[in-house]
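In structure tokens below, several structures.
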Structure I
Amino acid sequence: MRKFKQQRGMTMGGLLLVLGLIGFFTMITLKVVPLYIEYGSVAGALDSLRTFPGLGKEGVKAIRNKIDGQFYIDTVETIRAKDVKIERDKKKKVWNVTADYEGRATLFGNMGVWVHFVKTVEVDR
């Protein structure tokens, strides 16, 4: 009487399934990470507005020009400076600068990823 050895390892189907899942999640990661990197650039551009003394006193156009320059340096392509909302808060005497935009990436075919970003900073007037 022969004793059967226990099965070791994966079957070919199991291996293909694992490799397929790894590939799928790697592809999603490679498509989504650049969106978050660009959001970091947008957030950095808005945060840098606080470092310019007296910028708020110069008005909306000066704020928008600073944002546009920073977006150009950081190669931000998803949102433009003209799409950034700049509103006056009369109670706090500040400018509320808000970048509210969507990032999209196509995975394959008609399937894609959609990410919504919002960043708001207050700039003294």
Structure II
Amino acid sequence: MKAQGHGSIVNVSSISAMTGAGSSIAYAASKGALNTMTLSLARSLAPEIKVNAVMPSAFPSRWWANGIGEEATKTLFEKFNAQVPLKEVATPDSVGRTVVWLLEDAAYTTGEMIKIDSGMHLLGFQP
């Protein structure tokens, strides 16, 4: 990318990097480290390469279903949908669309950590 004179990197972090919540302390800490690396790379690789990160919150997935069961996952995310400001939690597709936007269209965006949590952070909690 440096040789081409342009490029874009998007790291996949987590809202847990901000909240300290998540499946484990190590997970949240590693995502916090990834955010710091994103900032450092954005500084050192500019202007040729943009470096950003996305920070999704939890969304229904096989991981949840394997951990707490299908029915409990459905109930949990129905509750989250009712509480978040946008009334529906993010999806893998919404995360993917944000990544594509950062790779293709965000010409003047670097060093950013984009929250993809349907406004859940505004409520002061994270799953």
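Comparing structures I, II by distance in nm of label points 7 Å out along Cα→Cβ at positions 86 and 110, which one has the largest value?
Largest value of distance in nm of label points 7 Å out along Cα→Cβ at positions 86 and 110: I.
Quick check: 0.8 is what I get for distance in nm of label points 7 Å out along Cα→Cβ at positions 14 and 30, calculated from one of I, II. Which structure matches?
The correct label is II.
I have 12.2 for mean count of other Cβ atoms within 10 Å over residues 62-69, calculated from one of the structures I, II. Which structure is it? Could the numbers behind the result be given before it?
Details: I: 17.5; II: 12.2.
Going label by label, the one that fits is II.
Identify the structure, out of I, II, from whose coordinates relative contact order in percent (Cα under 8 Å, 6 or more apart) was calculated to give 33. All intermediate terms of the calculation are to be shown ahead of the outcome.
Details: I: 24; II: 33.
Source structure: II.
Each reported figure results from applying straightforward, stated rules to the coordinates on display, with no laboratory input. Small disclaimer: the values here were computed from a predicted structure and weren't measured. Cβ atoms are built from the backbone, for glycine too; each structure is taken alone.
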